[in-house]
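Input: structures, listed below.
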Structure I
């Protein structure tokens, strides 16, 4: 065994491991399955090319040459299809099928009639070069868009470089034809050894880079799923507002800030009046539309720094940092007017809300206050607004106790 054949064995081992790796990635790990399938075919056909090429060295049978040429064309077609699948590009099955049929027809003609070896080599090199160059050029922009210019330069550059190697063999075929030399890649010439070493290095780096991009894509999808799950855990699915869990988290941080000496806050608890009657009379679809519209109006009317949350069926809360009782009262009236002034749906259903408002307890009273205690004060004020006739705002001063009977309240009615 000479050094040239040893290079082929090294390439064969590399292709075998790469093919197994892509099979494991696609079949067992579910990683880019269709891409992994095409890349496994690429490695398998490349391995067949190496095997047939080694047979050429010890035999003058033209069938080995035909099989080797067809296998190398099939491997590059599979590689190109794998790249197009991975990058979500058009598949072009007719073009790929035409390339394979041309390689097959050339092999059949070669075995039957014995084609000129230099013409055969030039045509196979031209087919391989065109497939590789097409894959390299067409993949550059989508790779750059998704993975960056460095990845595009490396991956597409490898394909283009491999295509240029085969393009160079076209010129070599012409020069050897005139010099009556030999073009068989199995012959241990310097040019053939450079070709094998270059292709071996390029294939190693290409498989590594494409595998890394496949893993990177899966990681990005997982990150999007995690962010989506986090969003669902913190937001109400119907209205898109923060949910009770998210509100408690934000309010806990606000309570801690105030207890460290920060400014006050206000909590508004809102409830849609007679919401059950809306569902019973107009249907649950109208009720859902009322909830969505109320959520939109609350979000648009509140300040960007306020946290608007849906805490129950028809219940909402607004946490307004750096807001005193007078500011909270004005905010509550704006919210009440916004809801009442916007009938819901095609039937123009009138919807109103009742609101209970509280602010932070001052001084020592607020040091040990919990989220539940603050929400209880706002809920007591909301209960009074409901009991007093609905479509009202009731204010519970922060210095008052949690007992609703001791709260100093102010009410207002929408005309």
Structure II
């Protein structure tokens, strides 16, 4: 069989949409591992034959088929051989818009959408679904990999004007009911959630996961926020779950990084466990949010920077919202609790997450958030205090340990007092 190389997947989809193509994936039909190695390709695949190009270092995979052997995304038997056709390889992919290919000789960095379309290999109608803005599974084999539910959800967040085909949503519901989602490993759940959170409209990922029932399995702490009333001064028709989605979309509108978006997702988790006698003011929800976040971060093996930022926001967002009422001493205590002096960049991220929370409400999307500027200025005043000479003077007076720290804190407080007097 003659060897043929095709560009496949996301690169073709994005080229047809007129989007920048960042990475190219290649499928090699009619070859063997031995032939690839003889051409200088470096084998890197553990579960199936994937190779790095000797010059570009891009990934080239042998055409393959997959057969389900057990639950979970690793429960597959892979067959790669020269007899596997391009159509058979594309059939194992998740969505039709990701199951298109173009022969290598017709691909180049400046290829237009019209050029790609002219030479397109599209056995499953991906181009039509792309034009109709539909996320549709390729074959019933979709149900064999539960990660695909998460992928559909995060594609909905990235392509916010696309809809999920009814038959695909029905299949996803069946997969959840059959318990497939229960067998997802934390690393894959986190990977897909993180990518969806970075989408243009993160709320759509959660809309899809809720619609098929997967959110209740994967993130029950988030799922139970729907139906929980907000405080009476806010719009009564917007419950905590809806508010959360507005906050997430605000974080995308403000182009915030992943850690801020995770903090926006997790800052109000405790409202889903508010005792009835504390509704609707959610007294003590900050502490409950921190506790639930810690369990969620451990379960998903969340990166430390995301976990730590989210914990500060969960614990302190109410105090930051009310910071305009704080005197200099209380402001300094707030900055200390946030570890702002030691981690000023993280404090800025905390303030952005709080602004997303404040503006993630009906009628307040364009409202100013003076708390961020006020606390940023306060932190700048604290950081401007020259601590080294203060510590040296304290030590010269015979002070040690905590006493030296108290002298520095007194100087920082005075800086805030002086700053307040000039405003």
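Thinking of I, II, which structure, once distance in nm of label points 7 Å out along Cα→Cβ at positions 99 and 355 is computed, gives back 4.4? Display every interim value, and only then the final one.
Details: I: 6.7; II: 4.4.
Here the read-out was taken from II.
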If helix-only ellipticity at 222 nm (-39500 (n - 2.57) for each DSSP H run of 4 or more, over all residues; to 500) computes to -23000, which of I, II did it come from? I
For Cα extents along the principal axes in Å, for residues 195-386 alone computed as 57, 34, 30, the structure of I, II it came from: II
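For structures I, II, which has the highest computed value of Cα Rg over 2.2 N^0.38 Å?
Numbers: I: 1.69; II: 1.21.
Once Cα Rg over 2.2 N^0.38 Å is worked out for each structure, I has the highest.
Between structures I, II, where is distance in nm of label points 7 Å out along Cα→Cβ at positions 3 and 203 highest?
Top value of distance in nm of label points 7 Å out along Cα→Cβ at positions 3 and 203, among I, II, belongs to structure II.
FYI, it's all coordinate maths here, none of it is from the lab. This one's a predicted model, so the numbers in the text were calculated from it and none came from an experiment. Cβ atoms are built from the backbone, for glycine too; each structure is taken alone.
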